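Novice: Take a look at the structures below.
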Structure P
Amino acid sequence: MSPFNGLRMRAAVCGTTSGGSFAMRCVPVPQPAQGEILVKLEACGVCHTDLHVWNGSVLPGSGKAATQILGHEGVGRVVATGAGAEGFVTGDRVGVPWLHDTCGICDECLAGQESFCQLQRAHGFDVDGGFAEYVIVDARYGVPLPDGPAAASLAPLMCAGVTAYSAVRRAKLKPGMRCAIFGCGGLGLYAIQIAVRSGAFVIALDISEEKLRLAESMGAQATLIADDLAIGKLKGLGGMHACINFAPTAATWPLMIETIRPRGRIVATAMVSTPVPINQEWLTGTGVVITGTSVGTRFEMRELLRMHADLPFTMETHEIPLDGIENALHALAEGGVEGRFVIRYD
């Protein structure tokens, strides 16, 4: 039996209706089952996907997520292990990513593309997440982390960082290519840094001058306001070998379609439900590849962390208490946040 059996923890529990208020509650500490570990959290990032889950825009047919404890960018330490849990012992530092588990047997899992598994379960969506002092993690999907870096710097890598890495990887950038990155929130800023390391010439686009200045400070070789004039400017550079969209709007679609080069790649990353037009004759004649990415795999997480260890990524973080989640989500909805919110469990 876990030494934490019978103990209680603080948790931010969201309302039963979409967009309902969070309530601070004292709930039982969960107990690790077969193959699971119990993690005491040091920090947990607040992700734009948490906003989508909270406001009901990415929910399944039931109209509600399976859990009311959101959060999937956790960093903490193992405090108890279930029978058969391998790879971690008590005291190890561990990351809590979006993926809690996948089926392991579908074509996507067997091809190393587990983030597209249609039977995946996610922290803060299908199972309880990191907006609490403790969380259960499937040991197979826990992320081994080094002791040194601050928890607030590692937490956003668990989703924002690995999603950006996966998107840049799907863009198949090579030195000398031109890559337009749309949306300079947390994911876009990570993607800029990753794309620059690939040797590509990176153009950052956003509707905010402040975010563009931040993008420039993180290595973007050019910045543009994302308006109709941007089309001519991107074409003037010779067109884009890749366009990656992190902006949660369909307004970027015409800019990408008009400026992508023949055989270029358009990578959709933001959750945009609005339909967009596509001309199949144009697609046939250009050979443009249109694809999407969903979070990232365990392999991509390892690669991202190796890059971070070699040269830490820069990200502005705003540390908040557990009871500050609702205000943080409102700020994300308004679109004016630079960097990432991170909950600290001090």
Structure Q
Amino acid sequence: MVDISVIIPVHNGAEWIAKCMKSIADQTIFNTKAKIEIVVFNDGSTDCTQKLLEEWKEYFSCQGTLFIITGSSLSKGVGGAKNGAVNRSTGQYLCFQDIDDVMNPHRILQQWEAAKLNKSAIIGCQVIRDPQNSTPRFVKWANNIKPEQLTKQIYLSYGPTILMPTWFCHRSVFEKIGGFDESGRGTPEDLIFFYAHIDIGGKLIRLNQELLIYTYHKNATTFSVTRNRIQEIQLNRLESVVLPRWKYFTVWNAGKAGRRFVRMLSHKNKKKVTAFCDVDVNKIGRTIELYCHMERRVIKKLPVLHFTEAKPPFVICVKLDMTNGDFEKNLESLNLTEGIDYILFS
């Protein structure tokens, strides 16, 4: 019986294969009695990916590790590639790995130990970004988010609070969801899976060790997903899960981001917005009109208040870590409870 399947989707990943595979070969899990298999889905690659994979298959086979290459001549997209690899795998546990990332030698062993104790959880870890300072705010957030915030700060532009390249889980976690969305390029399949996991009571755990080098480069698949598409999915969940609990709410940010958020709301939820709030003296005291283009009329006029005068709950459309801590201090001064008194949507 296979204990762990390493799941790797790859599309034209030739330049990354050597580092990725070497980092897998160097895993300390091979010093135990655990049985490991590596399953790679070649998603319509047109470079020398297949040739290089065949070479690594020979290497791992000589080491006694099963290396399965599957795939499609036409690209199915990341979701389809992950599903294809999982469907060919037999391991009790799944370790997801992107071809352009590198594992710390202890990654599989440490996440496996955690997953055995938490079979209903997605297990993640902290990351090291390469190049080091390419996305400092993102890495700071991902590595330092508190355990209780993992299911709360799920409407940020960063995406899932457990970074997809670090996912490790029992096979049942995947089976309960039924796999990743296969809509193809431009679809945040990880976010859709992540929400589905949370919605059925799945747990989230991030190990406080840097077990993955997370590579940043211009051809990364993540750049094919637009912020608009992510926000559509986030808003749909916000309107179906959070806003039904609120009779009214205030939008924190009377600027572009806050107004755009209100425009995106359903007609029913627009009616629940009672005010905008802000810290900008040039906005406070003004009135913002909500105009309905279909009805060609102003449907609501909302005041802009100072944040200390506004009433919770809030939907906060302010990006974190952008004001030298001023926004965070202002929010903390109100003694609110995240997830109950406010939701971050930015």
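Novice: State the single structure among P, Q that was used to calculate Kirkwood radius over Cα pairs in Å, giving 21.8.
Specialist: Q
Novice: Quick check on the output: 15.8, 51 is Rg and Dmax of the Cα atoms in Å, for residues 135-238 alone, derived from one of P, Q. Which one produced it?
Specialist: P
Novice: Check the numbers for volume of the Cα convex hull per residue in Å³, for residues 47-86 alone across P, Q and tell me which is largest.
Specialist: P
No lab work stands behind these numbers, since they all come straight from the coordinates. Computed from a predicted structure; not experimentally measured.
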